[in-house]
Structures are given as structure tokens and as C-alpha cells.
Structure 1
Amino acid sequence: MKFKIVIAGGGFAGVYCAKSIVRRLGHGSIDQVALIAEQNVMVFQPMLAEVAGAALSPLDVVNPLRQFCQGVNVLRGKIIRVDLERRELELDAGRFTKNLMVEFEHLVLAIGSVVDLSRVPGMPEHAHVLKNFGDALKLRAAMINRLEQANLEPDNDVIRRLLTFVVVGGGYSGVETAGQMLDLVEDVKRFYHNLRNASVRVILVHSGPRLMPEVSESLAVYAEKKLRERGMEIILNSRVVSMTANKAFLQDGNSIETNLVLSTVGNSPNPVITDICKQYGLESVKGRIRTEPSMQVKGRDWLWAAGDCAAVPSNGEPSSPPTAQFAQRQGKLLGENVAAVLSGRKPQPFHHKNLGQLASIGHRTAVAEILGMHFSGFIAWFIWRTTYLFKLPGIERKFRVMVDWTVDLFWPRDISLAAPTPTKLLQEMHLEKGDVVFHAGEPAFSFYILKEGQIDVFDGDRLLGSIPEGQTFGQHALEAGRSWYFSAIAAKTSTLVAVSREAFETFYKSSQNFRDWVKRSEDEGPIAREVRRKAASQELKEPVTKT
């Protein structure tokens, strides 16, 4: 595939850049402009806290990209690498397709940042995050699930742990989400008869001396006061330094017994941007690619960047704040600048003055700082809702949100535990004689351990050999990212333990003992020899298997 303009990223910067370009290129732009995004929706992140707090439906805060960005060729996939010399990028579109190479004349990088919790032991395993609407749904379900479990629990110590919710980070996202969590539990606790005398704790842990350093001190103090009045516990000048399933440990040596922790910190540079800067010697600022005021990358007038992954100078500052407000404005101007360059005109520098800050703290209360004026309480909450309602993309979404907000005024929040149950990463398969495990040519998704029985392996109609109890198979296909070379059929009643590709790769990379055991199990006998021979001789003709 080849396009004149490729926009990488489906967030505020990428989407509004695409819409801006289409408005200027007009009819036929869909053959010239591609928008690459890992999801086929744009998420309105400022309202994710309300989704987590069951005040909004998750569908209210997403817009299908193909409907919202008409005139753009939307490609859903994950960028694997970018080759600036050949002006192409590699795109992983999913399990059943080969990677796609996309060529471009102009490239816009707007892929944002990523979440990295690895610096805090235990946090990647036990903490929730709030990056997309799936995270918001998962957090909402976890809170309701804790209430359900506590309602059945006879031990008061366990109940206290289940009903203690910890939020790490006292910036906008942390404060707004903590407020929504408190709203949710206050609103629905009355429906849990066994918890009528139990107390729910929401604890906000922040490393700084005050909440929300982005707003004025007076508004931050007001927010803290209101949250404390509602019963929220706020711990300032402290950090969570490690976690287990049942505890969060603070830097002062104290610990909090809890089964639910939300981390709103841990944003890190996107590794795609880090790799590009390192490979091609591009300047970066704290992992964000440095641009000219026009949002072009120095020395490459066909390479552009905006949003959280870019350090765009503005108003005398070396970079703009990584906020939705700035990303949206950057995207609009970047689209105009790309169209200008294509028409032989000069691109314009980015200038945008911060119009203000808004933060809802729950219970129909907010703080607002707009054009130097300060608001707090109900009036600030009304301004917050009105502003974001108008900023929410799409008339249909605006109407949906208005309906949900109206319902929220008169009826309690929805406590349906409608969380999808993911497929287990480790599961047993029962097979009768003649049942097929897989056919040759099918994509390989699992690593297998034969618990009992016998599996015969065929090359067409030719029997290559049998896999005995206790032996593993599937390693070579998963490592090579290929389809199965041969067919596997149960010779008698058998039980297989199927390990997903994701779990297998984690075990395989983490343990030398596991790698040695797998190799000993698989690298013996006629089947292993046939697999190695086939791997050495066969070209990659069948579909590639990917995670």
C-alpha cells in the first residue's frame, strides 16, 4: 500500500489532523490519506473516569474512526517499525494476516505515550490503569466485584480489605477517578444489605505537597477540602513503592491492606518513537520527538509529529503540555500545514495559549480555571459538563451523554457486573479417539502438554510418529510465528493442557529451566527431525501467526 500522507495514531492529534487534511484536499482524499490506529475508535479520554464510575456508558465516549473521519482510509493495526530511509512502516493487522508494508511520502507521528508500571514491583501484576475504555470497564467491574465479594464475606478484616480502594497519583486523572469511585460506592452501597454497617475507604496517594499541581493552589486546596469532607483519605508527599495482591507499601514503611489499586501514574515514551530517535539520531525531549514550531522534524520536512509523543515548542516553551486541549489544536494546524506544503505554501508555527483547566471531583462538584478566572463547586461542575459536552465529538454521542447524565440525576448508577470473561490462558482439552488437535496449514496459537493419552502426527496420510504422555509440542511453530507443518490427531482418549501463545512466551523468556525442559521434550525423536527439516526447507507461504 502506498499513500501520499500516512497519519500514525488514532488519538486527538491524529484524528483532528486527518479531518483537517481531508477538509483541504477534498474529494478523492481517501486514496491519498491513511490513518493508522490500534483501535477502530477514538476514545474521549477526559470522560473515562465517568465510565469507570458507572455514570456513563462506555459507548458514550468512543467514536468509530471510519464514521468520524470520512474521506480517510482507516487502517487498524499496530506499528511494528518505521523505516525513514525507505519511507515505509510495517503494520501488524492481526493473527490471520501477514504484516503489511505501508509506503508514504509524508508521515505524521501522533501515537501518544504508553503506560509502564514496571518501576514499581508488583504494580504491573496487581494495579489497574485508565488508558482506554476497556480499562474503565475493567475498573468498574472490579469495584462492583469487590462489593459483591464483601457482601458474602463473614470476616471483618477481609471485608475492610475488599472495601479499601487505593488511587495512586493526585493529578487530574487521579482526582477525577477517585471522586467517581467514591460517588459509585456511596450511591450503590445501600443495595448490599450485608454491608449496611461497613465503611468503604477510598485512599488517594500523591507524591507532591498538594493535589493537581496544574491548577492554582487555592483551587487545589478547595478540592482537597471537599474530598476530605466526603470521607476520602488523602496521603500527600508519599509514594507506593511496591505491591502485593493484598497490600500497597508506602515509602515511609507503612502499608495499606487493599485488593484494588488504580495507578494514574507511569506514562512513558512510546517505544516506537524511542527507536526512531535512536536509530536515526533525531532529537528528543524526555522521550518525545523534538519538532520545529511547524511540527516538522528538523532536517526532514516530510516528517511531522504532534500530541503526547512530540515536543512541540509553543509560546517560548520548549514543549507543549501533553493534554487533549493541546493535542487537538496541534492536530488541526498540522493538517493545515501538510496541505500547505503539498500546495507549495509555507507551514505556520504552532501557537496556543492554555484556555484553562477543568477537573470534576465528584458529587456534582468541580474546580475550574478559565482565562485566569477561578470557579469551584456546583458552578464549576456545570461548566465542566457543558464544556466537555460540546467538545465531545459527534452529535449522536452528545445526545447519548445528555440522556445518561439526565438519568443519573434521578436514578442510581448501574451495578450490573457485565464484565466479559476472558479466555483462560491455561486450559485442558479433552479429546476422543479421532479428534483433531490441528490440521497442517492452520495458524499456531497454543503450546501443548500431553497430560494423558496419545497424539499421532501426520504428514498428509503418512504417520510420522506419536507423542507420548508428558511430552510437549508446538514450540517450533510458536517461535517461528508460522502455521502448523503437520496434522495432530488423538490416537485414543487424551487430555491436553493448552497454553496460550502469550503465556508460553512469558514462561519461555523468563525461565532457563523452562526453556531447557521444552527443548529436551521436543528435540527428540522422528517428529522433531521432520519439523526441523520442514522448517529449513519450506518458504513462508502460509499465513503468519501473530499475537
Structure 2
Amino acid sequence: MESKYTIAVYVGEDRTLLTKLGVVSIKTNQQANGIPNADLELSMLQGTWQTFSKNPDVALCQSGQRISVELAEIEEKVLFAGIITEHALSLSRENSVLKLQLTHSLVGLDTVIHSQIFSDMTDQQIINNLCPSAIAKIDNKVKMKINHEQKVQFRCTDWQMLRRCLDANAAWLVASPTGVNIIRPRLNTAPDHLLLRDNGLQLDQASWTFSVIDQPKTLSVATWDIGEQKLMSRQANSTSIGSGAFSSKAVKLVDSTAWAVNYSTPQAAKETALWAKNVLLNLELSRAQGEFELEGSTDYQPGQTLKVKGFGTSFDGAGLITSVSHMLTPSHWKSRVTIGRKGMVPVLDPLPPITGMHVGTVVDNKKNDPKHYYRIRVHVSAIHEDKLKNQLWARFSMPYASKDSGLYCYPEVGDEVVLSFFENNPCYPVIMGALHNPINKPAIIYDNDNNQKGWVVNRDKVTAKQVFDVKANTMTFSTGQKSLVTLGEDDGISIEGEAGIDMTSSAAVKITGKKDIDITSSAAVKIKGEEGIDITSSAAVKIKGEEGIDITSSAAVKIKGSTIDLVP
């Protein structure tokens, strides 16, 4: 068959032109929010399959090499540019074919899974951090102003994290051989392309799909506001993505019930509103879809507006292009343009999920919680081993937490704690408890009897205890070795204080015992009353001094009795 198109293939950093291998076919695929890819088939221009291994072009076409496929017939001649990510060889006596899988340079972001924390950064700053110019220069036309206190990439590739930044802003990334752009999907009043039914050979095939599944009349997303202690809802604003048959309002709804999606994560109001907008956008893209096979052209790009006309009011309209693919041989070139959800890559979750329980370490708080949520700084080992660069604010779960009340057992710096995450979102950790380990050993060690329960606090070599011994039936309170209070069912109450014992009351103090009460001191015993001292007994009162008794008063001394005996 006569060749209609001259297809040139350049390989390597020095752009070596392949002269010994010819293009059999190339199929390309370009999607909004996707990494462009292509399948390229090459065959020998001369020689037999026995000499294929000696072909110098075959040695060039190895995985990892840069490659560019270009057309001489058009000004925008680069059909695809990227990297060879896979190569395969098929040999037979009749034919020898080298099959190459090509991917845009953005694939460099999608090869390694790792975790990291982005602190006090906008999504635009995060995207710039994720995608250095050596991989691709991104022209971001979307204003991403929301500053994230802590945004976590957990066990995913940089590309997946970048995709989530796009979704969080209802934005599209469009990658082409000439550059990478981030845009806000929006239907243009004046279409970029007009497709007419009666337009010569331009249109080969056309198909439409309309659906009423998962099409809410309205959609709202609510997140938890810690400060207000209630859900804060934001209704999604519909994006203008189609007109006529492709309008999001053109399909009759099966159910007009409003959708309300509630989350336990404390996202900011603006962040919630953008996320709601992105969810609604992806649902509306499924309402009306179209695929059109045309004569080959590089004019079409995802994000552009395509208008179709002449097919009747039920099918005429304009919509956003979501994908463009090409099928090219030396004699044949067709392009397929898609409108709607079918052309998009799959929707991702709000953030990389972090499931289950995780180990954390409490780190030194250089400053108090700036949001006044009484959070504690922790390092999450599963994210990264560097404790200085990878720290998160975590809320602290208490057994009892009420207004001006609570059971306060805050962990110490260096303590190993157990973390869970609200909605499996790595940005919102909560401390569920703490763990002992060979470094932080327990004060009470578990044994088979398990008699002792309690609370022990040790700091600056001073130990405070509240210990229950179920075998001895005692409860002991102590601070260090000098102050001790023991309550026992058999031995009563014991109070010991080497530094003294003070009993003070603004009202009366009563000491009552059914048996004797002994007050003994190895030094003097002093009893003083500002308004007098009364000593009363229903029996005799004896005052005895081994070395004498002195009774002194600055006023009169009265001794009264039915009889008074003074015996020397």
C-alpha cells in the first residue's frame, strides 16, 4: 500500500533517527488527569529475521531510552514524546516486529512508592515539590491558595499524590508532547472545534451514551468542625461541562433526593467545598458521553470544547474533551475524541488511605498547638524514619474528657504511642494509648497473680503512686519514700510523713475512735487554741509528767472541784 505519511522516530538524548526500522503502526492515548502512553510497532526495512539481531536500530530501542515520534506532513509534527517503558521482540520467517510501549516523561513520578509529610504548603507547592522540572515543566493555570497544615503522602507514588492534589482542587492535568498544563475544566462559549454531520470525510463514526445512574439533583459534603463541635456542610457548585444534549441538566433524574456525604475529618470549609465540586463534576461527566472517530489530526486536546451539530436536538451540543487517541500507519490515520467520564482515568480516593493501628513516638513540642485543639506532636515511623522532618499533630483520646474535667494522662516525650486515623486519612491522627517497651519499662510488671493495679508517675527521680493490692486488700498513695498513706481493710489507715503532716480545716476537726486514741511524739506535743482549750471526759482526767508539770497563765488560774487534794 502506498505510504501517505512519513513517520520519523528519534531515540536517545542525541535524537538518533531510526533508518533501519520502519513504523508499522502507532497507537496513542491521551487522557485528562492521565499519563499519555503509546504502542509502537517497528519492522525491518531490509534484511531477514536472521539479521535482525545485528540491526543497529534494535540496539537503540531499549527500555529507558527517550523517544519521539514525528510527522513530516504537519507543522505540529510531534505525535508522541516520552520514554520507552517496555520493549518486546517477535520474530518469524515471514516477519520481524519490535514492539515498544511508550509513556510520557511523567511516568517518572509513577514508579516508586514512598511516604512523606508536607507541612504548611499549598497544593501548588506540593505539586512543584513532587514534579521537578527535570521530569516535566508544569504550567499551573489554577490558583491553589489553600494552605495545608499537614498533608500526608502514604505508601503511594508521587503521581498518585499529585493526582489527589488535582482532585482536591477540581482541576485537570493535560500532558502533551509540547508541555504539561493544569487547567480548570470549563466549557468555552465559543467552541474550539465544530463537528458537523455532513462534513465530507472528517467523521467516520459517532456514538452517544446517556445515563441517569448516580446523578444527584444536589450534592453536599460535610466535615467535622472541632471548634464549633458540629458538622459543617458545603454544597457542591456545578461546573459548566456541557450544553444541549451534553448538558448535565438534560437527563431526567430517577430520584430527586439530595445527596449528603458526611465525614469525620476536620477539613477546612474551602477545602471541603472544592472536594464536593470535584465529586459532583465526576458524577456529571457520566450523564452524557460521546465518542467520535475522525480523520487524523493533532488539533484536539483534552480540556478543549467540542461542539457537534446536525444530529438532532437529542444529540447536538457541546462538551469537554476528556481524551484523544490516535491510530496511525504510513497509509492510514484516525483520531478518536471522547467527551465524558469514559475518557477519564479512574477517580481516586480523597487521600492515600492509612488503615489499621500504627506506632508513633511523642516528640518534643517546640510550640503549643496553633489551633488550640490540645494536640500532641508525634513521629509516625511508618511514614519515615526521620523524626525531625516527619512530625504530625495528633489529637489525644482520653477515657474521660468533658468541660473543665477529664482524666489527664498525657504521654511523655519519647513515649511509644498507638495511633489511629479519622476516616483512614493520614492527615488526622489520634493517640489511642501508649505502650511499654524494653526502654520504657513498666513500674508494675504483669504476673500470673496480677494482684497489683494502679497508677505510677515517675519524673525527675520522684515517683508518685496510687496502687491497689487486691490480695492484701490495701490502697496505697505515696510520693517518693517520705510520704505514704495506706488504706487497709485489716490494718486500718496509716499516714506517714517524714516532712510533717498538716491537717487544716475551715470548720471543726473531729477525731473519733471507739477505742483508745493515742497521740505520741518523740519530741514535744503542743495543743493551742485561740479561743481556749476544753478537755472533757466522762471519767477521770489524768495529767502526768515524769519531770514535773508547769501550769502557767498570764491571768487567773482556777481549779474547781467538789474536793481538791494537793499532795506533795
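What follows is calculated from the coordinates using simple rules that are stated; it is not laboratory data. The model shown is predicted, which means the values in this text are computed figures rather than measured ones. Cβ atoms are built from the backbone, for glycine too; each structure is taken alone.
So here's what we get for this one:
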| read-out | value |
| --- | --- |
| Parent structure of the calculated result 5.2, given that distance in nm of label points 7 Å out along Cα→Cβ at positions 23 and 447 is the read-out and 1, 2 the choices | 1 |
| Read-out helix-only ellipticity at 222 nm (-39500 (n - 2.57) for each DSSP H run of 4 or more, over all residues; to 500), computed value -2000, structure in 1, 2 | 2 |
| Parent structure of the calculated result 11.4, given that distance in nm of label points 7 Å out along Cα→Cβ at positions 71 and 527 is the read-out and 1, 2 the choices | 2 |
| Origin of the derived value 1.29 (Rg/Rh (Cα atoms, Kirkwood Rh); candidates 1, 2) | 2 |
| Source structure (of 1, 2) for distance in nm of label points 7 Å out along Cα→Cβ at positions 95 and 127, computed value 3.0 | 1 |
| Identity of the structure behind 28.8 (criterion: mean count of other Cβ atoms within 10 Å over residues 303-310, calculated), options 1, 2 | 1 |
| If distance in nm of label points 7 Å out along Cα→Cβ at positions 119 and 151 is computed and equals 1.7, the structure in 1, 2 | 2 |
| Computed 3.0 for distance in nm of label points 7 Å out along Cα→Cβ at positions 183 and 287 - originating structure among 1, 2 | 1 |
| Source structure (of 1, 2) for relative contact order in percent (Cα under 8 Å, 6 or more apart), computed value 14 | 1 |
